[in-house]
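Engineer: Multiple structures follow.
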Structure P
Amino acid sequence: MPYPPRATNLSYKIFNDGKLQLTESVPSSNFLGQVTLLDLDNNLSPEIVVKTFSGGSHCCTTLRLYAANTGAYTKAVTLEGLDGRGGEFKDLDGNGSWEFVSSDNAFLYAFSGYAQSFPPSKIFAWSNGKFTDVTRRYPKELRSRAWQMFQTLEEIQKGGTGLSNHGLLAGYVAQKILLGEHEAGWKIMLSRYNPNDPPKDFPTVLKTFLVRQGYL
C-alpha cells in the first residue's frame, strides 16, 4: 500500500558565477521536485525551472521560473494549479525557443470525472519576463490533439452506444474552436452527446461554459 502524500518543503539555493542569488523554500509533497536549465527565449541566458507537486490524485503541479535579469536571477514567475503531469516544454516551431504545452484544467471535472475528461490544449511562451498564452499560434500541435480526441470518439462509437461522454465532447469542441473550426466541432457534439446524461440540455450548458472560459 503506497504511503499517503506528505506535506513538506523543498529548499534550494540559486548561485550565479559562484555568488548566492536566492534561497527559497516551497511546498512539495514527498520531496517530489525537478530542476531544469532551459534557455526558453533563446537569448543565451538559461532560465531555471523548478517543478513541484502538491500531492493528491491529480493536482497540483507548480512551475517556478527564475530568469537572469542584468546578471542576477530574479524572483520566480509561477504557473500554478497545473494537472498532476503538468505539461512539457517543446520547441514547437524549431526556432530555438521553448513553449510549455499543457491543458486547460477548467475542463477537468466540469462535465465528467477526471478519467473521462479530455481537456483542450493550453500553450505558453516565455517572453519579456512572463508567460503568455500563445495556444492559437500552433495549429499543428492543436490538430494533433484534436485528432487524438476524434479517434477516442470513434472508439467509443465502435463500442456500440454511438454516444460519447460529455467531458470528452466539451474538450473536443473547445479544441476545434482553437483551430477556427467551431461549426465542425459543434456538429460532431450534437450528433454524439447523450441527452439522458447530466447536465440537462448539455449543448446550452456547454455554450455558456465556453463563453465564460473565453472560447466563444
Structure Q
Amino acid sequence: MTQVACLEVSPFAENTYVVYDSTGEAALVDPGCYTSAECDWLVRTVEQLQVRPKRMLLTHAHLDHVFGVAFVYRRWGLLPECHRNELPLLKRYPDICVFYGLPRPEPAPLPTRFLQEGETITFGQTQLEVRFTPGHSPGGLSFYCPEAGFVLAGDTLFYESIGRTDLPGGHFETLLESIRKQLFTLPDETKVYSGHGPATTIRHEREHNPFLRLPP
C-alpha cells in the first residue's frame, strides 16, 4: 500500500510530501525545505522511513514549492519533473525570491523531461495518474493514486478553500474548471493532500467548499 508522509516547512507553511510503498522506493513531492534544518528534517524522514527517493515531482513551480529542489538534486541526484508550462517559473526562481525580499538562492536544476496529462508516474509498486489542473499556475498538476485513494493536489484545492489566482498565470475560472473536471470526478472518499493546510476529502469539499458550491 502506498503511504504519504508530510513535512510542513518554510515561512509559507508549505507541505512537502514523501510518497512511498513497501518496496522502499519513494517520490519527493514539492520539496519546499527552506532552511538547512528543514533539509536535515527531510533527510531524517527519508532515513526513518527507510526509503530510497527515486523521483522528484512538482505540482507547480511557485517558489515555496521549489525551495528544496537544489538540495534534493545534490543529496539524491534527482531532477525535478513538472509540466512544461512551469519551466519559466522555475527558471526565474532566484529573481522571484529577491522580489519577495528573500536572499537570492542558487538556481534550481531544470527538468530534462516533462510530465504530461494522462501519463502514469511509476516507482516501486506505486502508480500515480497525472491530472492537468491549471488555474493557480499555468502548468498545475495533481497526482492521483487510485490504489491508495488519495490525490496530491498542490495549491489547486485546500480544505474549504482553493488556490489563489492573482499571481501571474493564474485564472479563477480555469481553476474552478480544473477542480470540477479533474478532482471532483474522483471518488468521494478520495483523500486530498494539499500544498498548505490539513488534508481533506473530495466529498467534504464538494459539500462544504464555498467556492465550489457556486454554480458553474
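What follows draws every value from the coordinates through simple rules; no lab data is involved. These numbers were taken from a predicted model, which means no experiment stands behind them. Cβ atoms are built from the backbone, for glycine too; each structure is taken alone.
Engineer: When you work out distance in nm of label points 7 Å out along Cα→Cβ at positions 13 and 197 for each of the structures P, Q, which one comes out largest? Walk me through the numbers before you get to the answer.
Structural biologist: Values: P: 5.4; Q: 1.0.
Of structures P, Q, the maximum of distance in nm of label points 7 Å out along Cα→Cβ at positions 13 and 197 occurs in P.
Engineer: Matching task: -8000 is the computed value of helix-only ellipticity at 222 nm (-39500 (n - 2.57) for each DSSP H run of 4 or more, over all residues; to 500). Pick the structure from P, Q.
Structural biologist: Of the options listed, only P reproduces it.
Engineer: Something else about it: Taking distance in nm of label points 7 Å out along Cα→Cβ at positions 21 and 117 for each of P, Q, which is largest?
Structural biologist: If we compare distance in nm of label points 7 Å out along Cα→Cβ at positions 21 and 117 over P, Q, the biggest value is for P.
Engineer: Tell me which of P, Q gives 0.10 when you compute FRET efficiency 1/(1 + (r/R0)^6) of positions 69 and 157 (r between Cβ atoms, R0 = 35 Å, to 0.05).
Structural biologist: The value was obtained from structure P.
Engineer: When P(r) over Cα pairs in 10 Å bins from 0, in percent is computed for each of P, Q, which one produces 8, 29, 29, 21, 11, 3, 0?
Structural biologist: Value 8, 29, 29, 21, 11, 3, 0 for P(r) over Cα pairs in 10 Å bins from 0, in percent corresponds to P out of P, Q.
Engineer: For the read-out relative contact order in percent (Cα under 8 Å, 6 or more apart), a value of 11 was computed from one structure; give its label from P, Q.
Structural biologist: Working: P: 11; Q: 16.
So the calculation was done on P.
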